[in-house]
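See the structures that follow.
FYI, it's all coordinate maths here, none of it is from the lab. For clarity, every value in this text was computed on a predicted model and none was experimentally measured. Cβ atoms are built from the backbone, for glycine too; each structure is taken alone.
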Structure I
C-alpha cells in the first residue's frame, strides 16, 4: 500500500471512530414502564430535552425490578443510561452499587426561584436518584353500589361492612394494605411503621384484615382491579390513583377516589452505573425533574409532580385530581420503602399464608 493510500485509509478509520463516538455521546437509552406513562414522559421530557440539547433518546420499556440491570452492571456491558425506578428498587439498587450518585446541589431551582432542597417534596431526592412523579395507593369506590345519600368517606368506612355492605377488592400483596388496616384500627399515620415493626402491631393489622376477608375478592393486576369495580363485583377496592382517574376521565366510569389517608409513593430517575455518557445523563435528569417538565407531565397523566413550584403551572382542575394536591395530602402516609426492604420477605410470606387459609 502506498504511503498516501495508507494515510488516507488511516484518516478514514479515525474519522469513522470519531463519528461513532459522537453518535454514541449524542444518544441516551432511557428505560421506563411503557404505555400511557412512558408516552407522558416522551411528550413532556424526552422530546423537549432532545430539542434543547440535540441528544437523541431511545426509549426502552421494562416491567420493573432490577434483574436485567444487575446483569448489565455486573458484566460491564451496560446498554441503559437512565432508568425510571420505584422507591424500593432505588433503595435496593443504590445499596448494591447499581446507580451513580446524585448531587442535589446540581439540581436547578424551581421556576419561582425556590432552591431545590426546599422545592422537592420530602424524600423525593435520594443519594442515587431524583423523584419525578408521585403516585398513590388509594381506595376506589363504585358510587353506584351505594344508592342512599350516605357514601364511604374514610378508611374506616372501607372496613365497615355493616354500614357500607358490599364486596371489597384487595391486592394479592400486602403493600399499603397493612398500613390501612392499622390506620382504620386507630393508629395515626405517623405511628404506622413503628407499630408494624412489632409482633403486636403486625398481629393487629392481620386481625383487622380478618374482619373483611370473607367479603373480599383478590386481584393481581391494575386492569383486573378496574374490571372488578366497573362490573360491580366489588363496591370498593384498594387501587392505584392513575388507573382510577383514567377510568373516570377517559372512560366515564362511575368511580370515585377516596383520598383519605392515601399512601403515596414516588418514581425516580436514576443514572445507571457504567452509563456511556454520564454528563448527558445528568443533564437529562436535571431537565426532566425541572419545574416545567414535571408540570407538563402532570397535565398528561394523573401523577403529581415532586416539586412544589410545579403546582402553580397546572390548571387547578387538574391539580385537584393529583396525589400532591394540598387537600389530598392532608392526612397522607408516605410509603416507607426501607421498612419494606427490611421486613418485606417475612411479611409477604405471612400474607401468602393468610390468603391460603
Structure II
C-alpha cells in the first residue's frame, strides 16, 4: 500500500463527483496500484485544500470520456471514499505543532507547494500517514457530494505493456515515441518478477551488492528534496539507484541537461529526509537507446560525473553507468555500453 497526492488547479469537484483522477501522460499514475490511498490537492489563489482519503479501485486506464471540461486527462485511475473530509494546507502545520513534528510538517508543506504543478507526488509511509491523521483529526466533512460517477469497462481500457507497445508501434519500431511512455513501460514491467524486462534490469543492478529489485522499493517521479523529480528511483537498505531516462541515443546537445541532472540528483539524495534509511551507495544510471555512437560520449560523462561529485563523494560511495535499452520481440531489454 502506497500514498500519493494528486494535484489539480480547478477540477477537484469533477474528480470527487466521478471518483476519477486523470493525467495527461502515461507515466504519472503508472505506479499506483489497487488499494493504494490518494489525496486530491486543489491549489489556486482561492483555495489550498486537500481532500481524502480515497482508496484506489481501478489502477491506470485510458478513457476519452469527457469529465474534465475542455481538458484531455485521458490517463486515469478510479478511487472511492468513505466519509470524505478536507483540510486546509495550514492544518498540516497545526498538526505538526500539536504532535511535536513541526519541522516535518513544514517540509511536507514545502514538498506539496513546490510541486503543485506535477500531476502526482508520491509519498513515503510517514508522509501519507501524517496527512491521513491530519484529515481525521482536523478535517471538515464535505457536504452534499454527488458521487454517482461512472464505471469504466476496465478490461477494455486498462493500460498495460501491450497497450503502450501498441501506441508506440513497437512491433515495427525500435524506440519509444516519448520518455513518459518509456518510463511507464518500465514501471509496469517491473511489477512482473518473471518478465524479461524485470530480469534484464535486475541483472544490471546486481553488479552492486545487495541490490535485488525484489528487496527494493520502486518510485517514479520521486522528489528527493528539491522541485525536480527523478524519473525512476529504486532504493533498498544498501543502495539508492537513480535512473535518468532518455528515449533516444546520446547526442551532444543533451550534455547541458544531463550535467545538471547528475549534479541535482546526486547532491539532493545525500541526506534526503524522504528516504527510509541512509544508504551508503548511490548508483546513477543514464538509460539511453542502444546505438554504437553512444560510446563517443561515454568517457565524457564518466569524467564529468567524477568531477561533479568530488565534493560530496567523501560522504557516500557513488557509481555511474550508461545503460542502453533495445526492443526485441516487443520486449524491453537492457545492456551495458
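Things to note:
- Kirkwood radius over Cα pairs in Å - highest-scoring structure of I, II: I
- Which of I, II leads on relative contact order in percent (Cα under 8 Å, 6 or more apart), largest value: I
- Taking distance in nm of label points 7 Å out along Cα→Cβ at positions 66 and 274 as the criterion, the top-ranked structure out of I, II is II, with the highest value.
- Looking across I, II, the calculation of distance in nm of label points 7 Å out along Cα→Cβ at positions 58 and 194 that yields 2.7 traces back to II.
- Parent structure of the calculated result -9000, given that helix-only ellipticity at 222 nm (-39500 (n - 2.57) for each DSSP H run of 4 or more, over all residues; to 500) is the read-out and I, II the choices: II
- Of structures I, II, the largest value of Cα Rg over 2.2 N^0.38 Å, for residues 178-217 alone belongs to II.
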